[in-house]
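Chemist: In structure tokens below, several structures.
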Structure 1
Amino acid sequence: MSAPTSNRQPVYGLLAEFEKPTQLVDAVKRTKAQGYDDIDAFSPFPIHDVCEEVANHKKSKVPLLVLCGGLTGASLMFGFQTWASVVAYPLNIGGRPAFSWPAFIPPTFEILILFASFAAVFGMFLLNGLPRPHHPLFAVPAFGRATTDRYFLLVKSSDANFDPDATRAFLGDLGGHEVHDVAW
């Protein structure tokens, strides 16, 4: 006997809609106090109290990617120059040694900068999940008003405290205008 199948789409989270910025600030503070961590807030203009509460600033991995990219580029360029000057095409010019490393520094530095900048750009895109042409919030019709006159609080389903029914009841008690399902 097979288990019953549900035709409900997987939930990305629940979105509470508010009419005033003070309601959003209060809702964010109460949501954080309730133990929810994976939340996001949307408003037509920056609200500094909300930004401080919602921001989960994690240490970025981009600097490490830039360092690794730069070191990779420098190592490859220095290695290539060493191979070309010592192994593949050794030239005796004025009795100087084939391995004349001071001459290798400028090209090595240039390639270090090139690889580091590529690592920064592509690493930022990958870590930010870009390009992302569609976000699940765009499917909620009311979310279009986030840029004009409404304020929204999103509790993501990836939060450890997320329970669809309990979270919906909690968001409804916050005094929101409406609570919307956000499906993948």
Structure 2
Amino acid sequence: MIRFRNIFIILFSLYLGWALFGGFYFRQFVSYRSTGVRSNVGFSDKSVFDLATNENDPEEIIEESLALTSETLQFTFSKCDKDPNKLLKSKKANCIGYAAFCSAVCNQLFEENKMTDWKASPQIAKIYVLGINVHQYISSPFFKDHDFVKIENIKTGECYFVDPSLYDYTGIGWVRGS
């Protein structure tokens, strides 16, 4: 009962923060700390999506990737694929699949727009609210960590962080990460 209450309080707090303050304040209170990187899998059929765009702005490409991921996938708590190619068929994913799929879309758009300095990679993370690791209060293996996407310019070191599963539910995609 205590475990359920803790999960509820954390999720309700995150939702309330979004509802009251939106993305700006969410990023002030919530941060993602990478604890590892997942393998980057691209689409085997590059013509699956009509992704041709003349964008050279990484933020526009990231926004398009978030939107396409949200349109394509549905969140599930069940065990599911994390390969973007398989997710095209199943359409069901958890945070791992969302991050892998969004990374694949981003990387395809970067490649099509000849932005070779940019790379998206799925990251394993812990989420911190006001500096407190929320995962320590949840004993379910499903919530032991969370996946998000790091988009980095390899030459300049400029980085963006997005959470595609959070974007699907709240419209908040851009997060604060490290």
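Here, each number is a calculation from the coordinates, and none is a lab measurement. None of the values given here were measured: they were computed from a predicted structure. Cβ atoms are built from the backbone, for glycine too; each structure is taken alone.
Chemist: One of 1, 2 was used to compute distance in nm of label points 7 Å out along Cα→Cβ at positions 103 and 167, and the result was 1.5. Which label is that?
Modeler: 2
Chemist: To test your reading of the models, identify which of 1, 2 gives 3.1 for distance in nm of label points 7 Å out along Cα→Cβ at positions 15 and 159 when calculated.
Modeler: Working: 1: 1.6; 2: 3.1.
Attributed to the structure labelled 2.
Chemist: Can you rank 1, 2 by distance in nm of label points 7 Å out along Cα→Cβ at positions 47 and 87 and just name the one with the largest value?
Modeler: 1
Chemist: Let me ask you something else. Starting from the value 1.0: which structure in 1, 2 was distance in nm of label points 7 Å out along Cα→Cβ at positions 79 and 111 calculated from? If you can, show how the numbers build up before the last one.
Modeler: Values: 1: 1.0; 2: 3.0.
Source structure: 1.
Chemist: With relative contact order in percent (Cα under 8 Å, 6 or more apart) coming out at 50, pick the structure among 1, 2 it was computed from. Could you put the intermediate results ahead of the total?
Modeler: Details: 1: 50; 2: 29.
Only one of 1, 2 returns 50 for relative contact order in percent (Cα under 8 Å, 6 or more apart), namely 1.
Chemist: Matching task: 27, 18, 14 is the computed value of semi-axes √(5λ) of the Cα gyration tensor in Å. Pick the structure from 1, 2.
Modeler: Structure of origin is 2.
Chemist: Output the label of whichever structure in 1, 2 has the greatest value of mean count of other Cβ atoms within 10 Å over residues 95-102.
Modeler: Once mean count of other Cβ atoms within 10 Å over residues 95-102 is tallied for 1, 2, the winner is 2.
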